[in-house]
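K.L.:
Got some structures for you, see below.
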Structure I
Amino acid sequence: MTPFGKLAIGTLLGLGLLSTSVYADAAKGQRIYQKKLKSVCGMTGGDFAAKHTQMEWEGAKEDGTLTQMMEEACPAGKDFFESGKFQKKFKSHLYDFVYDFASDSGNIPSC
């Protein structure tokens, strides 16, 4: 193999490994819910996610009203949902969690 081929393959492999951490993850969203919201909301993650259907969660994300919809599902978590850390770091993971375990998904989380 030529040096250029080795470099190209190494670059593609490296970019592939780095880019996977950029995507949101439902499992990470579940851990966030368990750690930060379960005691505050007073309900399981399954109950929280099942407040709406997948289509409703997706529509809220597209409309930019996801934070408000989550606040309606858990009014006690308002401070968390309005925090800058939630908006920057947790929102996409928590969205994937509620979407994957919505009322019409047929999935049941373990929290």
Structure II
Amino acid sequence: MWPMTQAFAAARGWQELSLACARLSWSSAQVIQARSAAIAAGTLAPAEAMRMVWEKPAAFALGMEKAMVAVSRSPDMAAAALAGIGPLNIKASANARRLTRRRKAR
């Protein structure tokens, strides 16, 4: 049986991961909605279309790198997954802010 402090620490790691996944889902939904609306209206800039395609491989590669480093430092899988999802979260939330700000300005 684990001591309670270890159990709480393990639960906290998984809780942080689930919250990061929820944030990623929310930001991704905002980005998909904004870009879909721009595509439907015919106002999607070519630079945004390129960004839409090329940003994902870079974010996934950086996430994989961070997850591998986290695994090499600790056997905590929640921490590794959280490290791996971090770059995706950063990119998606930045896109959501940028696209939402642009839409509000119109």
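K.L.:
The value -0.58, -0.89 for log10 I(q)/I(0) by the Debye sum over Cα atoms at q = 0.19, 0.24 Å⁻¹, for residues 31-78 alone was derived from one model only; which of I, II is it?
P.N.:
It was calculated from structure I.
K.L.:
I, II: which one has log10 I(q)/I(0) by the Debye sum over Cα atoms at q = 0.13, 0.19 Å⁻¹, as calculated, at -0.51, -0.90?
P.N.:
It was calculated from structure I.
K.L.:
If mean count of other Cβ atoms within 10 Å over residues 47-54 is calculated from each of I, II, which structure is the one that comes out at 12.1?
P.N.:
The read-out comes from structure II.
K.L.:
Looking at structures I, II, which one was helix-only ellipticity at 222 nm (-39500 (n - 2.57) for each DSSP H run of 4 or more, over all residues; to 500) calculated from, given that it came out as -32500?
P.N.:
Comparing all candidates, it corresponds to II.
Since every read-out is calculated from the coordinates, none of them should be taken as a lab result. Owing to the predicted nature of the structure, the values given are computational and were not obtained by experimental measurement. Cβ atoms are built from the backbone, for glycine too; each structure is taken alone.
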